[in-house]
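Enquirer: Take a look at these structures.
FYI, it's all coordinate maths here, none of it is from the lab. Small disclaimer: the values here were computed from a predicted structure and weren't measured. Cβ atoms are built from the backbone, for glycine too; each structure is taken alone.
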Structure P
Amino acid sequence: MTGVAVAGSQLMAQKEAAGAKKPGGRYRPPMNFGLGGVALGNAFKITPDAQAVETMEAAWAAGIRYFDTSPWYGLGISERRMGHFLDGQDKNDFVISTKIGRLLVPDAKFDGTMWKGKLGFNYKYDYTAEGTRRSIEDSLQRMGLSSLDIVFIHDLSPDNADMKDKWTEYFDIAVKGAMPELTKMREEGLIKGWGLGVNRPQPILKTLEVAEPDVFLAATQYSLMKHEDALNDLFPVCEKHGVSLVMGAPLNAGFLAGVDRYDYGPTIPEGFKEKREKMSAIAKAHGTDLRTAALQFTLAPPVVAATIPGARGAEQVQQNAESMKAKIPAAFWAEMKEEKLIAENAPVPG
């Protein structure tokens with residue numbers, strides 16, 4: 001298997017994606033572990049260029065070959081950094097996914113986002129066919145590539161503060177514009193697969209009613225902290241349609257690695273710190289750690305193709321990669337279910 005594999009032959013066999021095609025022709029990423037590009041876009045604080053290079057170098061050295069980015073991440077910064085590192089690598093040796101939905105426009109004064117440092121760009125939403133093709137062409141130029149593996153329609157969701165209840169209006173535009181255009185690009189060979197990259201299940205379920213996507217990026221939806229809705233409502237529908245899922249923010253934006261921040265915001269839900277402390281104690285008692293358990297947990301369901309934690313430096317990448325190779329005792333998962341910290345029907349590694 002290419003890339004970092006979870007310990008345990010059974011789980012590894014589940015994730016082996018010969019030809020990267022599901023029955024029915026749906027593209028499924030062949031690497032089960034990747035690197036998310038949010039931190040490389042200067043999220044919350046500046047990631048120096050040298051540190052970004054070290055992060056990518058560490059990921060490649062660890063066997064990671066799936067990289068996820070977006071024009072939104074640093075308003076082009078993440079794509080440029082990933083593209084710079086991947087320049088010269090054989091395109092057959094890695095998988096890259098990026099996103100559409102926001103077109104970047106020059107604006108030297110814009111700084112009203114979570115992205116830090118000198119941005120130089122603003123953004124505007126565009127889910128039309130023309131905007132979709134332009135966005136992909138812009139991304140290809142920023143990254144120095146001639147094709148992409150996966151394109152996700154980004155943040156078309158009710159939790160998007162710019163949209164809120166109006167997200168369905170943008171969705172209707174995407175149904176007539178972005179979705180058929182991405183299907184056309186798939187037929188052209190410009191991309192291999194497409195889906196949505198969102199933080200809520202509703203847009204995914206609506207898309208499956210009106211189009212034929214391949215794979216979805218479900219961020220913040222399936223983790224040790226919160227997973228019942230995805231497990232019971234989202235996964236069965238995706239399996240029925242033969243599509244797979246990539247798990248974004250598997251550590252809830254660092255929360256399960258000990259950072260006091262939850263899902264990209266400073267507000268931590270009531271009781272979550274106490275739950276994290278209890279899970280961490282159980283993990284320690286069984287000779288493992290919470291980050292390791294959290295990452296492997298997100299990869300256990302058969303419908304999940306890959307999990308893609310972010311990292312801001314080489315050490316974080318190395319820690320995450322080691323977590324994916326570690327063996328977790330079955331007794332740990334049994335106790336987690338006995339203590340009702342994870343759902344009884346949640347799949348577990350091994």
Structure Q
Amino acid sequence: MERLTRAELQARNRARVLAAAREEFADRGFRDAKVDAIADRAGLTRGAVYSNFPGKRALYFSVLADLAEREAAVDGAASGAGTAREALAAFARAWIARLPLATDGPARLGMDLMPEVLADQRVRRPFAQLMKLNAIVLGLGLEGLDGPGRRLVRVAETALTTLYGASQMADAAPGFAEPFDVVAACAALADLDLGDRWDAPHLPFVPRARPDDGPWSPPPAVDALGGEPAPLARDGVVAVLGLHRLGAVEEAVRAAPPAGEVTVALVTGDPGELGPLARLALAELRSCLRRALPARAWPRLRVVHDEEGAVAAAAGVTAVSDGTEAAVRVRSGRVVARADGYGACHAAASAES
């Protein structure tokens with residue numbers, strides 16, 4: 001029998017733990033699930049579980065992220081939406097349609113997600129920023145259909161609030177809400193004027209991007225929104241953002257030149273637990289977004305999960321945390337400008353090329 005390498009053995013054990021945890025969480029729910037029972041189901045020791053996952057909640061987030069990414073990888077029908085209203089309706093239909101499909105046994109596997117988010121401020125703050133990121137991505141896509149001059153991020157925020165509420169009600173009061181009413185309500189949001197305007201940030205206390213002239217050698221990476229290799233070598237802006245700073249994504253996109261690519265590398269000081277939470281949030285968005293937006297409306301934005309810090313290191317960021325904000329401007333394979341700290345995304349994106 002061929003002997004497995006250490007990395008292959010670790011990958012196999014991790015897959016066994018994930019499969020066993022999914023069964024345990026589906027049978028007992030998160031609260032009553034036991035790590036010892038997961039180890040027994042996997043045919044491994046308790047120590048082997050903890051060598052792959054730092055705790056039960058991290059394992060729970062990883063199970064949900066794995067399922068969401070598998071669903072997002074399944075090709076769906078291309079969207080034919082021509083207006084923001086049609087796109088919101090398609091997005092809501094995709095969201096509502098998947099709720100019954102997330103059931104294992106008598107209860108939804110993901111029904112304990114929000115209670116776990118609410119239970120810990122250390123999780124709530126990154127989750128709030130992940131929702132902000134999702135709203136920015138969806139809002140930019142809606143703007144691609146509705147035409148320039150109208151910001152639709154607040155509309156996207158309201159739609160996501162409605163849909164997350166529908167998910168919670170599906171758990172707490174099954175059958176309470178009529179799905180078609182939820183879809184119609186989300187579609188109608190496109191016609192509301194929420195006074196949403198984008199004003200370029202005025203950050204006089206933030207220094208301008210510093211000129212630079214260093215090589216740009218990014219590692220291979222996958223775009224979490226499109227599921228394809230991220231074109232990191234192209235001209236544009238690469239931002240490294242911790243999970244407390246994701247709202248700065250919009251500053252980079254709004255300030256970048258029309259033809260420039262914008263890539264955001266997500267980093268965290270807790271990749272074991274918050275990394276899977278970020279993967280889950282983006283996979284859920286991607287699964288619905290591909291059924292809502294035609295290709296021409298997708299925002300010029302790439303998002304990369306940089307849990308190992310490889311993209312950050314290529315950008316010269318050697319230490320990361322959830323408060324990290326740094327950005328580089330890339331042109332012709334060189335880093336031509338860089339910025340660090342609050343306002344770095346706007347500074348790098350608006351630097352003279």
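Enquirer: Taking distance in nm of label points 7 Å out along Cα→Cβ at positions 70 and 294 as the criterion, which structure among P, Q has the greatest value? Walk me through the intermediate numbers first.
Expert: Values: P: 1.9; Q: 3.4.
Between P, Q, the highest calculated value is found for Q.
Enquirer: Here helix-only ellipticity at 222 nm (-39500 (n - 2.57) for each DSSP H run of 4 or more, over all residues; to 500) has been calculated and equals -15500, so which of P, Q was it run on?
Expert: Values: P: -11000; Q: -15500.
Label of the source structure: Q.
Enquirer: Here's another thing I want to ask about it. State the single structure among P, Q that was used to calculate distance in nm of label points 7 Å out along Cα→Cβ at positions 94 and 342, giving 3.0.
Expert: Answer by label: P.
Enquirer: If Cα Rg over 2.2 N^0.38 Å, for residues 174-301 alone computes to 1.30, which of P, Q did it come from? Intermediate values should be presented prior to the final figure.
Expert: Values: P: 1.22; Q: 1.30.
Clearly, the read-out refers to Q.
Enquirer: Shifting gears a bit: Which one of P, Q has percent of Cα pairs over 37 Å apart, as calculated from the coordinates, equal to 12? All intermediate terms of the calculation are to be shown ahead of the outcome.
Expert: Numbers: P: 12; Q: 21.
This figure was derived from P.
Enquirer: Okay, next question. If we compute FRET efficiency 1/(1 + (r/R0)^6) of positions 230 and 326 (r between Cβ atoms, R0 = 25 Å, to 0.05) for structures P, Q, which one ends up with the highest value?
Expert: On the way: P: 0.55; Q: 0.90.
The structure with the largest value is Q.
Enquirer: Upon calculation of Cα Rg over 2.2 N^0.38 Å, for residues 38-197 alone from the atomic coordinates, which of the structures P, Q produces 1.20? Please report the intermediate quantities before stating the final value.
Expert: On the way: P: 1.02; Q: 1.20.
This figure was derived from Q.
Enquirer: Work out which structure the value 66 belongs to, where percent of Cα pairs over 12 Å apart, for residues 262-309 alone was derived from one of P, Q.
Expert: Values: P: 70; Q: 66.
The read-out was computed on structure Q.
Enquirer: Turning to a different aspect of this structure: Taking mean count of other Cβ atoms within 10 Å over residues 246-253 for each of P, Q, which is largest? Don't skip to the end; give the middle numbers.
Expert: On the way: P: 26.2; Q: 23.2.
With respect to mean count of other Cβ atoms within 10 Å over residues 246-253, the highest-scoring structure among P, Q is P.
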